[in-house]
Structure P
Amino acid sequence: VQYMRQKYNLLVGERTAERAKMEIGSAYPLPEERTMVLRGRNLVTGLPEAVEVSSIELREALVPSVNIIVDTIRDALDETPPELVADLMESGICLAGGGSQLKGLCECVADEVNIRVWLAEDSMTCVARGAGRILEDYNNLRQLLVGLERGSTQH
């Protein structure tokens, strides 16, 4: 939304921006770059306008968000004990959740942290299902939880 406003003086809705991100957005160069027409309101004239944007442009617009993800993973790896890092190098890092759906995110993260990265099966719901399973058997599984403070086991 912000990118379209700054570059094209075009106000687009959140749903339009999300659709563009899912259809042609990527965190890593695509084998075949694509374009898409986005419609919104020109902020100068106030009139409806359509603008063609490329997957390359959207990738540039997504760089700050992708960098936050990469930096967060780097920070987590920085605080991870060496034995666990060795395990991660062997098994890889699993991405889950809505953001993990961005095309090329696994490849981008893998390039940045030098560890294989893969997408969870059913990545949109696996976190919620896992939390549900913990709640179903909370008394037996509570020792697996980590508190809000790093390293905390207080619940």
Structure Q
Amino acid sequence: MAGGSVAELILFIAALSVAGGVAGVMVTTVNGVSDSIEEQADSAATDIKTEFTIISDPGTGAVYDATSDELTLLLKNTGSTSLPADEQVVEVLVDGQFVPSSAYSVTGLDTNRFRPGTVVRLTVDRSLAGGDHVATVTVRGTQNRVQFRG
């Protein structure tokens, strides 16, 4: 009789040990998933709050300078998120072709931050033939485009 109780006690302790180990693994996994979801939600919220407008007037001829082969666009932050005024947050397409970050620069007119309500200058080194062109600028998933003559 006593031998049966000891065996049952050993099995019970073993079951509790296994359950405790499984619970520990589950807690660690759930915490990792929770942290990942929180990071992605923060990133998505920043992307949603990011808005900008290209305020350069293509009708003035100031957008493209054929002498220096430079495309200059003024971007105004109309969103509620402050961003760094650098090439890391901006992507550029000219006539559907990707422009590498080494071929353009982003400079803040007031500071090195792209704060709400401020303007940054985007200067692209690109030789363009005469005619109509389209520049597409993407900042953290928000996209705007401008048509201009080269």
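Any read-out appearing in this document is the output of simple, stated calculations on the displayed coordinates, not a laboratory observation. As the structure is a computational prediction, the values presented were derived from the model and not from experiment. Cβ atoms are built from the backbone, for glycine too; each structure is taken alone.
Rank structures P, Q by FRET efficiency 1/(1 + (r/R0)^6) of positions 18 and 130 (r between Cβ atoms, R0 = 25 Å, to 0.05) and report only the one at the top, that is, the highest. Working shown, then result.
Values: P: 0.50; Q: 0.00.
Comparing P, Q, the top value of FRET efficiency 1/(1 + (r/R0)^6) of positions 18 and 130 (r between Cβ atoms, R0 = 25 Å, to 0.05) belongs to P.
If Kirkwood radius over Cα pairs in Å is calculated from each of P, Q, which structure is the one that comes out at 19.1? Checking each candidate, the match is Q.
Taking mean count of other Cβ atoms within 10 Å over residues 10-17 as the measure, the highest value among P, Q is held by P. For the read-out distance in nm of label points 7 Å out along Cα→Cβ at positions 58 and 138, a value of 4.1 was computed from one structure; give its label from P, Q. Answer by label: P.
Assign the value 16.9, calculated as mean count of other Cβ atoms within 10 Å over residues 82-89, to the correct structure from P, Q. Answer for the origin of the read-out: Q.
If helix-only ellipticity at 222 nm (-39500 (n - 2.57) for each DSSP H run of 4 or more, over all residues; to 500) is calculated from each of P, Q, which structure is the one that comes out at -12000? Traced to structure Q. Taking FRET efficiency 1/(1 + (r/R0)^6) of positions 26 and 106 (r between Cβ atoms, R0 = 41 Å, to 0.05) as the criterion, the top structure among P, Q is P, with the largest value. For the structures shown (P, Q), relative contact order in percent (Cα under 8 Å, 6 or more apart) is largest in Q.
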